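Given below, in the form of structure tokens, are the structures.
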Structure P
């Protein structure tokens, strides 16, 4: 407990351990919703202060004579900008390049991204969801979800294998636990999402009354997107328990959304399926232009909330909780990246140019698929199901994936990723098409050299 002494009167005050009145107000608005039931201890405490940022926002609207709120340098009411900076950003005004972004992100960009969500997920037209909030990359989005909804010791269900950063965020930062289930049955030639394993882990976790799930389609490291049928069955498993009173948080990591190369891969995000699945299901979508629009270093993503029966007041309260997380970590997101994206998203040539890059990726996927198909009967390297995204992964039998990675790197000059002792990931996205056959043949050759030791 922390204390402070009022300097004018000899009264000892305690603070910090009590819930802030603004947090109480937000919690009251959200009372009875699935989100409120799932908040972590930090999520319950979090609020967006009526401090510098809030008061500065009011001044921008109403301070017609002068605005002495924000710590920026202005001349004639515009931010100053060094010529050395402006020379590299000639298409942006000072407000678009060096000024602070609002905590929740550029309002126009948020609206455009919401419209894009609807265009890419038509079934959302009849379902309610929040205005997306800008976060500094999808990694930050997953971290913020963990802050808001994972208390120490909580479990988060995810597929195995999964992106290694999940463990760093969930287990190391939040001291919660990843509860992994085998992501697949079968292999790339005959296999798919392991619904039996998913059912088992959900059934087990549902006994606690609360279930936290993180699913990633297209998945990293496998490059797999669930089929329409699998999506529906995932929802049926969740809904079955929700109808019995179990609260669900379903987080949809859509980093590679839309990069599907086979017709059976579901066209819409899992978020579109669970957005109004049941009153006991809280849904969050983490996505952004990083992979979809080929701007990896922009570090700009979005978080969107949805839940059956939620109102705009509920969504505003959730956004303020998230804004408190943003304010207390990075304060606000990258202004130039948001400004450039907004301009790009309104360009009439964007669609055609994106298609060119997507076609390049699909061509690399097809070449990687053909290289794997030549070794359909291989018993040392068995490819996991893959139909989308940037990657494919092998399950290694009788050899260690890290040993394989080291041998490929130091003897063949080929970089790959050992996800764990049993799985090797290859990012075909970063291989020129002409190099794919050579790389895959080297992987198979070196794997068999290790197996024959």
Structure Q
């Protein structure tokens, strides 16, 4: 399993990381098995609740601080935290005060996408190890800066793609590596989620208790609207990346891991809004093709929002195609295979673990992925990580490339070595963004 877990990184980041060598500026704290790790959770509305639970489920790990721009959410989470764990927890609206707290060892980041990379960079600069939800970045340029920060400050950064901690998924990758379905030439990513009409709630005053400047952070300042706060920012370009950059990061990551590839050289996407006359800016339906002509491999990726068929039983997952058969990874923690022209059932695996909501989350799910993170933190050993920072940059980058191709409406040629487009200033302009005020991702981390 160790080979398959790391082989994706071997080819894709060796060249780019070799030149980035810096001394450790912040000294590493090495924990013993009995040392308590103090944690802060940044963003407590959605996945942040799972982060709190996973951290508090571990021995000698204590969530001491909750951070969110919305004090109303913080007060609610504080009450539920005290009721459940019979323990106090500090509340902060500004993550910078969390980073100033020398008693906090690790942070977990579950804020909106537009905050992820800057939160990681600031955490690394403050000497904190961190777990960041997918996608690791909001754009390709800042994803690279996040990798550079983790390397420069020698920090442990885990990306929240918990299927990398699933024994069943690792077994499927091992089968692919061992040639079980022959020469594997294509991966297909599926994101068929039930995404309905979100309407348009218009503009309104900023609610009491919400620091909207902090919520907006690196993004342009827009008038406040419930169309954004707290979930539907996913469907607006300034803050989210659509479903290919939401649910889809699990699948972009697995496509690249299974094919053992990095970023592609040819990208094209088509899609649109066909169902709802609402305020979403991102496409409801999106089909992207990522081509690797030098390696004779290709990734197909499809997002569908509503009534749909399954593909070999999967609605969220991946299919790998070889010249001897296919492997279907269904969700986060199971796979099956079919061999030959007659699709004879082959090997299969299932972790058999579900979250409280019933959703498959891999072996131990979020809990298992956090346990892997804390193990690496205690040892101060990034090689232990199942989802290291490079995977955050690359899997998010694949989604970003598809979105850029969709928004520009043309086939794009990309240079993975320089992480820029070939003779295309219009596309290059979309690799980054104009950062606002004090919330700037620095060119030198």
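Which structure, out of P, Q, was relative contact order in percent (Cα under 8 Å, 6 or more apart) calculated from, if the result is 18? Clearly, the read-out refers to P.
For FRET efficiency 1/(1 + (r/R0)^6) of positions 192 and 416 (r between Cβ atoms, R0 = 25 Å, to 0.05), the highest value in the series P, Q is held by structure P. Given a value of 3.8 for distance in nm of label points 7 Å out along Cα→Cβ at positions 232 and 296, point me to the structure among P, Q it was derived from. Only one of P, Q returns 3.8 for distance in nm of label points 7 Å out along Cα→Cβ at positions 232 and 296, namely P. The value -9500 for helix-only ellipticity at 222 nm (-39500 (n - 2.57) for each DSSP H run of 4 or more, over all residues; to 500) was derived from one model only; which of P, Q is it? That value comes from structure Q. Among the shown structures P, Q, from which was the value 2.8 of distance in nm of label points 7 Å out along Cα→Cβ at positions 80 and 376 calculated? Computing distance in nm of label points 7 Å out along Cα→Cβ at positions 80 and 376 on every structure in P, Q gives 2.8 only for Q. Taking Cα Rg over 2.2 N^0.38 Å as the measure, the highest value among P, Q is held by P.
Just so you know, all these numbers are worked out from the coordinates, no wet-lab data involved. Owing to the predicted nature of the structure, the values given are computational and were not obtained by experimental measurement. Cβ atoms are built from the backbone, for glycine too; each structure is taken alone.
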